[in-house]
Each structure stands twice: as structure tokens, then as C-alpha cells.
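See the structures that follow.
What follows draws every value from the coordinates through simple rules; no lab data is involved. Everything numeric here is computed off the predicted structure, so don't read it as measured data. Cβ atoms are built from the backbone, for glycine too; each structure is taken alone.
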Structure 1
């Protein structure tokens with residue numbers, strides 16, 4: 001089949017799945033019905049049952065993937081609008097992100113080390129709570145597998161947006177800044193997209209948290225590897 005036809009079908013199919021997922025979520029707004037969850041599940045099942053390989057799907061899927069960069073850059077707009085708020089809470093925000101990033105690293109390290117899995121997998125899971133491009137680069141630099149790192153990032157992101165509403169409710173966290181910081185630190189871009197859907201203020205806090213977390217992890221992990229391995 002012509003590559004252009006495959007690309008068009010992949011892009012059109014992905015958009016259709018996403019739009020359908022958004023409609024389903026509007027009708028049944030629950031954490032497990034988020035478009036990122038249902039959309040991922042539908043596409044995975046489609047590829048499995050039709051025996052379509054992932055590289056074949058990515059002939060067109062790569063064009064959607066390329067939009068991730070501009071989408072992240074677009075987060076600068078809510079950041080700019082909320083700049084006064086960010087200046088006011090800069091210290092508690094950065095402190096919370098530093099603590100959250102450290103917990104994210106260790107929460108990946110200790111379970112894998114306890115299971116006595118090899119160092120390559122540990123190096124792949126350590127940067128799971130930062131955005132995909134950073135996680136892949138960090139993992140590769142410390143001897144991990146970038147592809148596995150990307151999978152762990154996806155699991156962390158989807159797991160975060162699914163469980164966050166329940167955790168916020170159980171812990172009594174109602175402040176939009178606290179929610180945004182937690183989402184951006186633990187669930188990177190996926191959590192930020194969800195936070196932005198809740199409010200511009202929450203989305204701005206999440207965007208800052210996501211960026212700071214990626215910066216901190218890229219600096220901390222190479223040094224941490226010397227101690228942990």
C-alpha cells in the first residue's frame with residue numbers, strides 16, 4: 001500500500017478515535033474515560049487485532065507526534081497570563097517540584113531494585129515522570145533503553161491523570177495550584193493537558209512544574225546513578 005495512503009489513514013483514524021473519545025468523555029466524565037485512556041486502548045487493540053505493525057502505523061502517526069513540540073510551546077500563553085501568580089508562589093512551587101521529582105525518581109527505583117531487575121531497566125524507569133523527549137535522552141545517557149523509557153513515561157502520565165482525581169479527593173486537596181503542581185510533576189504533558197482543561201491557573205502551575213521537573217531530573221539522574229548503581 002502506498003505510504004501516503006497509509007499516512008492519511010493513520011492520521012484520520014487517530015483523529016477520529018480522539019474526537020470519539022472526547023465525545024464519550026463528555027457523556028461519561030470519569031477518570032477512566034479520559035480520551036488519552038480510551039484513545040490509547042482503542043488504537044492498541046486495533047493494531048493488535050488487525051496485525052498492523054507499529055512502524056506501519058507511525059508512517060502517519062509521526063506527523064501527529066511532531067505536533068507535541070508546538071503543543072508544549074503553546075503552554076507559554078497561560079504561563080504568561082499567570083506570570084504574577086507564578087512570581088508570588090515561586091519558592092513554594094519550586095520546592096514542591098523538587099520534592100515531587102525526587103519522589104518520582106525513587107518510586108521507580110526502589111520497586112525495580114527490590115525485584116532485583118537489571119540496571120538497564122532501572123535506568124529506563126528512573127526518568128518516568130518527565131516529558132518523553134527528556135526521559136528518552138536521560139535514559140539513554142545512563143545506559144537505559146529509550147524506547148522502554150517512553151513506555152514508562154506513558155504509563156506514568158496515564159496513571160497519573162486517572163488516579164489524580166481520587167487522590168485529590170481522598171487527601172482533601174482542593175487548591176488549584178497544588179493540583180497543577182502535582183499533575184505537572186508526576187504526569188508531565190498528559191497531566192498538564194488535563195490540568196489546563198480544569199482551569200488556566202491550574203494549567204499554568206502544571207506547565208511550570210513539568211518544565212522544572214524535566215530540568216531537575218536531567219541534572220539529578222546522572223549524579224544519582226553514581227550513588228545507586
Structure 2
């Protein structure tokens with residue numbers, strides 16, 4: 001039996017996958033307790049035995065790539081959304097440390113106010129229901145969870161070194177206006193995966209699965225199901 005597994009990103013939960021969950025049976029990963037991407041991948045491989053079809057968004061896609069590295073024989077299909085394979089950048093540790101302190105000092109409401117708008121395409125920021133849903137999701141998290149996930153991202157493995165070894169079908173997807181993980185990063189990934197397919201979601205930023213749930217599901221569901 002094959003399990004379809006959807007992996008959320010930083011400060012995210014099943015809310016990000018509602019458009020997909022409405023159309024295909026799937027499990028949603030919980031990454032709330034670990035502080036290491038490889039450990040997250042190992043835990044998911046242990047929690048969901050057998051063959052897997054995996055879709056990851058943002059940080060979740062980095063976990064999905066680790067799963068494919070650790071157990072390539074178990075991954076039937078791999079979808080990577082709004083993500084990247086770049087290593088730690090100069091100054092990134094300091095910026096990440098600062099926002100961790102900010103969340104602890106000011107709380108999750110202040111973090112949501114600061115963090116969410118740049119992640120969403122400007123044209124979608126006036127969608128009150130969309131922004132309220134994203135904000136409610138962030139407020140379900142805690143500063144300690146945020147710190148654990150940031151630590152995992154800062155210490156992330158070198159995905160670029162192993163991505164080219166992925167042999168299963170791969171779907172890359174990104175919002176056209178994603179400023180955090182831009183189209184160019186996905187083109188870099190495509191260069192390592194010549195058999196992969198890259199789809200660009202118009203009028204969407206980093207939260208493409210939430211900003212354009214139908215457009216994402218129209219592409220992702222057939223890929224995972226067929």
C-alpha cells in the first residue's frame with residue numbers, strides 16, 4: 001500500500017494543504033517536536049512504512065528531499081513546492097537568531113504581523129480570509145516550536161549534493177511572485193533533475209498552496225494519484 005504524505009513548512013500545518021486534501025486522501029506530517037531536518041525525515045520514514053508519494057512545501061520540501069536521500073527505494077514520487085537547495089548564506093544565522101529572539105520577546109502575534117506579509121504575493125495580501133487563515137495557523141504555533149524549526153533550517157544538509165541522485169518522478173512547483181524561494185531556485189533544481197517538471201503558479205507568492213489552492217491541486221493531485 002502506498003501512502004501519500006504532505007509535509008508542511010516552517011510554522012505551518014495541514015491548513016496549507018486543504019486544497020489538496022479535499023481531492024486526494026493523504027496524511028499530513030507533524031514536524032512540531034524535532035530540531036533537525038534529517039531527524040524529521042527519519043521519523044516520518046518510521047511513522048509511515050512502505051511506499052510513499054511525498055509532497056513538501058518550503059521547509060517541508062527540504063525534509064522530503066532528505067527522505068528521498070535516506071530511503072530512495074521507498075519514494076515513488078516527489079513534489080517540491082516553494083523551496084530551495086542552497087546552503088547557509090552569509091549572515092543567515094544572525095538573521096535567523098534575531099527573529100527567534102523576536103518571537104520569544106514579542107509573541108506569535110507580533111511574529112505573524114512581521115513574517116507573513118512578505119511571504120504572500122502583494123495582490124493577495126488584501127484577501128482578508130486568506131490572511132486570517134494564515135495568521136490563525138501561525139498563532140497555533142509557539143516561540144519554542146519556531147526556534148526548533150529555525151535551528152533545523154540553519155543546520156540543514158546540503159541538498160544540492162544529493163538531489164541529482166533522485167530517480168523517481170519529480171514535480172517542482174513555485175509561485176511566480178515567491179520572493180523567499182524564487183523561480184530561479186527551482187530552475188537550479190531542475191538543472192539537477194532533467195527528468196523533472198517545473199510548474200509556475202501565477203499570482204502567488206511563497207504560500208502558493210494557500211494563495212492558489214485550486215491551481216496547485218490541479219497539478220499536484222494528478223501527479224500524486226496517477
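State the single structure among 1, 2 that was used to calculate volume of the Cα convex hull per residue in Å³, giving 107. Only structure 2 yields this read-out.
Between 1, 2, which one scores greatest on distance in nm of label points 7 Å out along Cα→Cβ at positions 43 and 83?
Values: 1: 3.5; 2: 1.7.
Between 1, 2, the highest calculated value is found for 1.
I have 18 for relative contact order in percent (Cα under 8 Å, 6 or more apart), calculated from one of the structures 1, 2. Which structure is it? Answer for the origin of the read-out: 1.
Given that FRET efficiency 1/(1 + (r/R0)^6) of positions 131 and 195 (r between Cβ atoms, R0 = 30 Å, to 0.05), derived from a single structure, equals 0.20, which label among 1, 2 identifies that structure?
Working: 1: 1.00; 2: 0.20.
Source structure: 2.
Computing helix-only ellipticity at 222 nm (-39500 (n - 2.57) for each DSSP H run of 4 or more, over all residues; to 500) gives -28000 for which of 1, 2? Source structure for this number: 1.
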